[in-house]
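Each reported figure results from applying straightforward, stated rules to the coordinates on display, with no laboratory input. Since this is a predicted model, take the numbers as computed values, not measurements. Cβ atoms are built from the backbone, for glycine too; each structure is taken alone.
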Structure 1
Amino acid sequence: MPYALLLIRLLTAHILGDFFLQPTKWVESKKTKSFRSPYQYIHALVHAVLAYLLVAQWDNAWIPFWIFISHLTIDLIKSRFSNNLWSFVLDQAAHVSVIGIIALSNTQSFHSFYAQLWVFFQNENLWLVLSGYLIITKPVGLIIQFFTQKWQDEWSEKPNEGSLKNAGKWIGYLERILTLTFILVGQFSAIGFLIAAKSIFRFGDLTNAKERKMTEYILIGTLLSFSTAILLGVLILKWIE
């Protein structure tokens, strides 16, 4: 079976087992009782059975075996940590990584895989795009913050009052990532929809307000955010060409 097909089937089994065939009662029991919960083992067994059925290699018992062992081990480790976004992300990343290794070991040699991976990481364009995404997040965010600091101090002594903590920062990260992505895939028109959507949600409550300085401050920050992402995206495209 080709690697991509095997990987997709195993990922489908994982999604079904983790998100559709795991009742809330199982999740709570696993969290409170850890290895003493019978649902830890039932849940891992469900994953193994799903993997066996979806892969449909009836003479290959190693795939469901390693799925059972790896899923049980990862879930037992996760149960020792608090349930938050980072534990969820790390848990899923661990499961997907193991699935990738299992699929790889059943389709092609590790030597061939690492050889292809080495060639992939030698690609200049890959590192250029990766650097672009890194630049438009925190570095550009700090530049915009420093540039607009004098206006922020002018319109409010407590500029973050009444807003979610770090919401503006993450909005900026996401809008610049999306803008850069749209440019790299050649969807320039989508940037217009993104700007329009942000204008509706961000400026809609300010159109009738008396806080003109606040409106102008937000507008400056938004235009700077989009401008830097667009400029960087165009430069990357020119370099790649």
Structure 2
Amino acid sequence: MSAIIAPSLMCADFTDIKGEVAKLDAAKVDIFHMDVMDGHYVRNVALGVEDYKAVRSLTSTPMDIHLMVENPDAYIEMFAPLGPNIVYVHPDTAPNIVQTIKHLRDLGIAPGIAIDPSLFISQVKDLLPLVDYVLVMTVNPGFAGQAFLDYTVPKVTELGQLKEQFNYKLLVDGAISPARIQQLAAVGVDGFIVGTSSLFGKGRAYTDIVPELRTIAEQAANEHLLAGAR
């Protein structure tokens, strides 16, 4: 199965968002990743409704929303009419996360949970059968340009082992370099949120970089499958 490459538009050049989206679409990215931050759950403020509308008007490529916010249910009501394909919610932000997940599904939106570095699998395992996507943060949420947290790798590995049982797609987000793509694809990661560590600001065409990242992921995943079959 083809690896999912999802550029984080927080890292894109918003002074030329039309050009950025066109170039990313030409590179055949799979999902546009939209970080929404409220300045409370994380100490940053990021993409809002008007930013989402602008990108949505420029592309037919699927779009997700990563809600790094308090009171995510209120944001779901704001963004749902705009047609997001996937919405990720941090379970520790929703007073009734099961109802939030159900509400997303009732709206026709694929529900996902985002697991930050301080959250244990034991705290979210009961939610795994309820969601379509699991997004593991490999940095602390809130800012681009952070260093990858190595202690998140065992968590990613365990979630890679559980995904067939619970039928979700596993993605990672945070300092995702080509080397990290190779490492994590080999333990079952399906998709990668890519930003400044592998895609943006490299002085190279996205049409060159994106296929390279996808090939790295798919080769690592295939080698892992072959090793397991021996």
Structure 3
Amino acid sequence: MAGEDRVYRHRIKAHDLVPYRVKVRESDLLILTPTPREREALDALLKVRLALEAYIDLHPAFATSLVPLEVEPGAPEIVKTMAQGAKAAGVGPMAAVAGAIAQAVGEALEQWEDEVVVENGGDIYIRSSHTRKVALFAGDSPLSMKVGILLEGGQGPLGVCTSSGRVGHSLSMGRAHSVTVVAPHAALADAAATALANMVREEDHIPLALERASQIEGLLGTVIIYEEKLGAWGRIALVPLEES
């Protein structure tokens, strides 16, 4: 989800955190920390993007493959993280890029901050000691921004990543309004959200995608929205959101 599709950012509320934006080319991050860390976040984003872009220059297939790829032990950490997430979900490594970048920047900021939220086009890395709600943005579905996932504080870092066949510009072979995945690693959550969203072309495909989610090692839960239908699997709590 990118550019004009990021209207959901106006609904973000975290009174104990300061929101700020960091952008480098396609990477447009909304970050929330107790203290503004724009310079540190920009440095981390530039570092991870340079490493990824340099690797792609030498290995162009990494940017185009729709199936998992093996990478050498000496590959940059961002590349290995993407490859691992993609392998678990059975998709190409770029399906994990937004989540992996959010995670890399979030982990870098943890040198200074205990509370960190990094949102990258609908893909979120979060470490928090407080209970937080993550709203489900599902385009023009009547359920969009009406339901959220409750994340208990102190669980450790989590990835909460969303893929859509109708919102944004990322490649999707499905028609789901949104598929949101929660996992301990944002790269895995991102790759899995893509894989599951590819499966949902009509309402009847929701149970099949949820069954597939249960088979992907490491996932904590999944929520799928198609039109006015919602399906969920895993150890996650759904909550209604207040109108605003």
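Here the criterion is distance in nm of label points 7 Å out along Cα→Cβ at positions 13 and 173, and among 1, 2, 3 the highest value is seen for 3. Of structures 1, 2, 3, which gives 35, 25, 16 when Cα extents along the principal axes in Å, for residues 125-196 alone is computed from the coordinates? Among 1, 2, 3, the structure yielding 35, 25, 16 for Cα extents along the principal axes in Å, for residues 125-196 alone is 3.
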